[in-house]
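Listed next: structures, encoded as structure tokens.
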Structure 1
Amino acid sequence: MLTARKKETVFYVCVVTLPIVQFLIFYVYANINSFTLSLKNWTAAEGFTWAGITNYKNMWLELTTPNTNLNVGMINAIKVYLLGWIIKPLQLLFPFYVYKKMPCHGFFKIMLFLPQILSTTCVALIYKYVVDQVIPEISFLYFDKRMMGMLSDPNSTFWAAWVFGVVEGLGGTILIYTSAMSRIPETLVEYAKIEGCTGLKEFTKITFPLILPTFSVYLLLGFTSIFSATLNLYTFFGSGAPIQTVGYYTYVMVVDSSGYTNYPKAAAIGMFFTIILVPLTIVMRNILNRLTPKVEY
């Protein structure tokens, strides 16, 4: 018995050690380091020097000044999150379509999941070629109408990039939601059909309530990534994108930094939005826990 208990203890320690170490390094240490970095400045001559809250003051000034990169990036980041609520029905209906094995469900499953298999960079470059070269060429040849590429035109850049993000993300949601739906007991669905339940009622009264815990997890994850979304702008444009998001702005700031010059400012931006999101995320999590039923099946 003692030997068996020791083996169980060793197994438990081996299992939990990796996630704990990962949490300590990539969350605790990373955030402490970011916080201290946000209170410093860097120059090639002196290296890192103490700056107090100067970076936070400069960041706040840029954030509250209209039409600055950070101000526009914050607005676009919030816009992307709010638009995400529009596609929530698609993220549920496509998996339901595949789950019910309706006509061409296999084709939709493969085509929507394909961007998850291929490299995001490759898919983004193909998408850019289509919307910037193919579609304008079709417009001119068949409709005698000249148009700029959808990513090149400042009036449509945001929407073209957003659509790519939507299409790319549908594959992952199909996999997760379909897996959750497949766990619903067939006897329950068959009983509903006997009672005259239509497809729409099956979705609203049975399927969606039973996958609500999975749906709430996606809601929470989407909320935590509001200010880290980049819309794949660096893949499309490098560091010269005509639009901004907070995630893209800070990424370019670090990638194009001369030495460590922009690191303190990027750290201050990251810490500021983290401080905002942490309490809001906790509140949202508590609300979702209260609204989400404890489903067992």
Structure 2
Amino acid sequence: MPHIPIHVLNERAEIGLEIKHFSEVKASRSEIEGFPVHRDDHYVFLLIESGIGSMDVDFKQVTLTGRDLYFVTPGQIHHNIKARNSVGWLVLVDPSLIPKEYSEVFNNNLLQQKPCPLGEAQFLQCQEIVHLLNKQYTSDPEAVFYKQLTYALLDVFLCATARAYVSANTESANNMLRTTQITKEFRKLLQENYLSQKSPSYYASRLNISEAYLNEAIKKTIGFTVTYWIQQQIVLEAKRLLCFSKLNVKEIAHALGYDDHTYFSKLFKQSTQTTPLAFRDSYLK
């Protein structure tokens, strides 16, 4: 989407990977030094070793403490980074480097995207993996099989992270249920098509099932209807543009696929109980 800065990983990391160890990150709202309001074209993984930190991710404040794992997916708005004696790791990864089975775990946790507390054994294992990965990442890039070994260790880190989230998910035992699989596929399709396709029948057709069955599956696994989740995706993107761009309401409506900005405003108010301009004003106060 236009007018919100996008940080492109490959502009500064040719191998699609960047690792940073931090001791304390301090920032304020939209004038963050080095961390302005933005979205990334890559995944951001955080492993907090100690201390307390927080940041805003898509209008939700996320608090991180020692032994927490967390991730931000491509396209999510994040900013307002704060920390109190926080120590940990940042691992930035191009989506092309993440195996499908791992990315599905991360994307399927978006609706309940929370930090994942690690037990002592899990934490020590993840910490050891990150240290090994960083040691290889910062070694001689001209060495034989540098990339191969780096990517192999990255895969181990991603596997450990995905496994931690699956273990923490109370629905993990039901991952093979038909309704759960339908929900996974619907979420993926919605992320890819919500700007142009807003009809539940489109998603049902793409999944080769009836609209009624799609609604049943979605309500059973994550609650509410297909229409509700389509609207939530649209409203979330509208909030991003209202707060982090200078587009007016008419321009935002067009960017989101609505020729009639009045209808878009009604849809926004129906979902948020406030008008687009009122939401912008209240957030930017």
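All of the numbers you see were taken from the coordinates with simple rules; none came from a lab. These numbers were taken from a predicted model, which means no experiment stands behind them. Cβ atoms are built from the backbone, for glycine too; each structure is taken alone.
Overview of values
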read-out	value
Per distance in nm of label points 7 Å out along Cα→Cβ at positions 163 and 243, the highest-valued of structures 1, 2	2
Answer label among 1, 2 for the case where relative contact order in percent (Cα under 8 Å, 6 or more apart), calculated from the coordinates, equals 15	2
At a computed -21000 (helix-only ellipticity at 222 nm (-39500 (n - 2.57) for each DSSP H run of 4 or more, over all residues; to 500)), which of 1, 2	1
If mean projected area of the Cα convex hull in nm², for residues 67-122 alone is computed and equals 5.2, the structure in 1, 2	2
At a computed 14.0 (mean count of other Cβ atoms within 10 Å over residues 179-186), which of 1, 2	1
Identity of the structure behind 0.98 (criterion: Rg/Rh (Cα atoms, Kirkwood Rh), for residues 43-146 alone, calculated), options 1, 2	2
With distance in nm of label points 7 Å out along Cα→Cβ at positions 187 and 227 derived as 2.4, matching label from 1, 2	2
Structure (1, 2) behind the derived value 20.0, 60 of Rg and Dmax of the Cα atoms in Å	2
At a computed 0.75 (FRET efficiency 1/(1 + (r/R0)^6) of positions 3 and 107 (r between Cβ atoms, R0 = 30 Å, to 0.05)), which of 1, 2	2
Highest-scoring label, criterion being FRET efficiency 1/(1 + (r/R0)^6) of positions 11 and 195 (r between Cβ atoms, R0 = 25 Å, to 0.05), among 1, 2	2
